[in-house]
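Read-outs: derived from the displayed coordinates by stated rules, not from any lab. Just so it is clear, the structure is predicted and the values come from calculations on it, not from any experiment. Cβ atoms are built from the backbone, for glycine too; each structure is taken alone.
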Structure 1
Amino acid sequence: MKRLSRRALAIHRRLLEVYGDPVWRRPLPPLDELVSTVLSQNTSDVNRDRAFDALRRRFPTWEAVRDAPRRSIIAAIRPAGLANLKGPRIQVILRRITAERGDLDLDFLRALPSDEIRSWLLRFQGVGRKTAAIVMLFALDRPAFPVDTHVHRVTGRLGLRPPRATADQAHDLLGELFPPETYRAAHLNLIRLGRHVCHARRPACERCPVRKHCDYFRTVVRRQGRAARRR
C-alpha cells in the first residue's frame, strides 16, 4: 500500500508539472452543485452548463424549479440529454429536501461530519457516489475523491486500483491512496489525462506524461512493441 501511495503521489506531481494546478469552474452553493452534477450525468461539461444556465434563466429560484410543470423543466434542460429522466429526478430531490428541511438551503450540511453528509446525499434517487463526492469536494470543501468514467479507466490502466474494482469501490480505494490535500487537483488532472491522452479505445501512450508509472504501458504496450520487433 505504501509503494502504491508513493506511485500515486508521483503521478499527481507529474501531472501538476504538465497540466498545472487545475481550476474548477465557478464555485457553486451546495444545492446548485447537486443539480448541476445530476445534469452532468452521461453528457459533456459544455452541455451540462448549457442546461444549468438555461434552467436558471427560466426559473430564478429553486422553489420555482420545484413547483414548475414537469414539461417546462424537461424543455429547459434538454441540452443535457436524458431530460425526461433528469427533469423529474431533480424535482423529486427538491421536493424531498423541502419536505425534510422546510426549505431548500443545504448549508446545514457544513456542520455535519463527512460520513453523514455522504449518507444524506446518497438517499436521493439519481445521486450516487460520484455526485455526492463532487458536492462534498467542490461545494462543501470536504475530503472526497470523485470517480467518473475517465478517472476509473485511467487509474485502472495505471494500476492504482484492482482491475475488477467498480467505480463505487474506487472512491474509497483512491481516497485512501491519495493524500486528501491532493484530491481536487488529482481528480481534475486525471480527467484531463483521460480526455486528451488515455482514451478509452486507443490510448496515446507515446505522449503520456506518466507512462513510466503505468502498468498498462509496461505490460501491454512494451510487450506489443517487442513482439513487433521480433517479426
Structure 2
Amino acid sequence: MTPGSTTAACTALLRRDLTLAWRRRGDIAMPVLYALIVTTLFPFAVGPEPTLLARIAGGVVFVTVLLAVLLSLDQLFRADIEDGSMEQLMLAPQPLALLVGMKVLAHWITSALPLIVVAPLLASMLKLPSVAMPALVLALAIATPLLSLLGGVLVALTAGSKRSGMLLALMLLPLCVPVVIFAAGAVAAAQEGLPWIAPIAWLGAGLVMAVVLAPLASAAALRIAMDS
C-alpha cells in the first residue's frame, strides 16, 4: 500500500474512526441495549401469545433496529466538524466522496453490525420461526447499510443546524418506509414458506444505487454546509 495513496488514506481514516469508536465502547453498546429493552417490553405490551408475537416479529425487529441506528446517526460528522477534521478531509488530495464513504462504513460497523449479530436473539424472543431467520439476517445486512448511506446524506444536509436531531428524524422517516416494507415483507414471505428473494433483490438494487450516489451527495452537502 503506497503511503499517500487513496487506498492508504481510506484505510487510515477507517482505522481512525474504528479506534475512536472502540475508546467509546459505551456508545457502541447503547443501540444494542436499546434494542434489547424494546424487544423485551413488546410481549408485555401486546401479550405473550406465540402466534401473535411471531406474526409481528419481523416488523418489530426492523423498526427497533432502525430506531437504534438513528440514535447514533446524528453524530456521524459532528465530531469531525467541531474539531476541524472535516476541513482537513476537504483539503486532502483524495476524493471527499470516498473519505465520506469510509466514515459511513465505520459508522455501520460500530452501530449496525452489533445489531445484526443480536438480531436472531431478538427475533427468537418474539417467537420468530427459525425458517425465517436467514431472510431476517440477510435483509438486515442489506437494509442497514442502505439506511446508513441515506442517513449520511441527511446528516450532511443538516450539519449546520443546531436542532439537527429532530430534523434528521423527520427527513429520514419517508426514506425508511420502503426499506422497512421490503425487509419485513421478505421475512413475512419466509414465514409463510413463499419465495422471498424478490424483496431482497429490490433492497440490493437500492443499496447498489446508494453506494454509488450517496457518498457523492454527502460530500457535496458537506461542502455547502462548511462554506455557509
Structure 3
Amino acid sequence: MDNGSDKHTVIAEQIYKSYSRGARKVPVLYGIDLKIRQGEFVALMGPSGSGKTTLLNLIAGLDRADSGKLIVAGVPICELSETDLARWRALHVGFIFQFYNLLPVLSALENVELPLQLRRLSRKERREHAVTALELVGLAGRFRHHPGELSGGEQQRVAIARAIVTDPSLIVADEPTGDLDKNSAREVLGMLGQLNAEFGKTIIMVTHDPKAAETAGRMCHLEKGVLNADYC
C-alpha cells in the first residue's frame, strides 16, 4: 500500500473502465492516475461523455474498475467483496445527487436517518444525529416536512444532511446544483465549501458549471476518458 495513503483520501492508479453495449465494449476511462489529499475539495469537469461521473462512481464504490488500483479512505476497494463494499460505502461515503434521491413518503428527518440504519445506534441516537445534521444545513424548522413540501434548494439541503449524518471520510456530489436556481445553487455550494473549510471534509464534485467549480480548491479536467495532467 502507498506509504502516503494515510494523507490521501483517494489514490487511483491506472484505472480503466469500459461498458458492454450488446457485443461491443465501449471504453470510458483510459489509465486514470489521480491522488486526492485528505481535506481537499476537487471539482471533476469535462464535456458530456468524458467519463467524470463514471470516475466518481468508481471512487465511491458504486461501480468497479476493469483494472487498476483504487485506495479510498485507506482501503483497496477493488479487492472487496460486494457485501464488504456495501458495508464500506455505508461507513465512509456520503452521496449527493443532482435530483436529490429523497424518498417522498418519508419526512426530511426520516430521509436523513436512513444511512444510520446500518449503524449500531438506538432510535433515539439516530434521531439526535439526524436533527444535528439538519440543523447544520439550516433546516431546523423543517424536520417533519416531506420532500414534496420543500423547495428544490431545501431538498438538496436535506440530501446534504443525509450525506454528512454518518460523518463520512468522503463526500461525492454529482452535479449537485444542476437542478437548482441560481440562488439555491449558491447556497448549496456555500454549504459544501463550509463542510470542506470548517470540518475538513474531503469532497469530490462532478460539475459542468465553471462557476460551481470555482468553489473547489482544485479542478481536474477529463476529456474522452483521459485526465488532463495540465489541468489537475
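Laid out as a table, the results:
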item	result
Which entry (1, 2, 3) yields the derived value 68, 36, 31 for Cα extents along the principal axes in Å	1
Identity of the structure behind -9500 (criterion: helix-only ellipticity at 222 nm (-39500 (n - 2.57) for each DSSP H run of 4 or more, over all residues; to 500), calculated), options 1, 2, 3	3
Origin of the value 5.1, where distance in nm of label points 7 Å out along Cα→Cβ at positions 71 and 143 was derived from one of 1, 2, 3	1
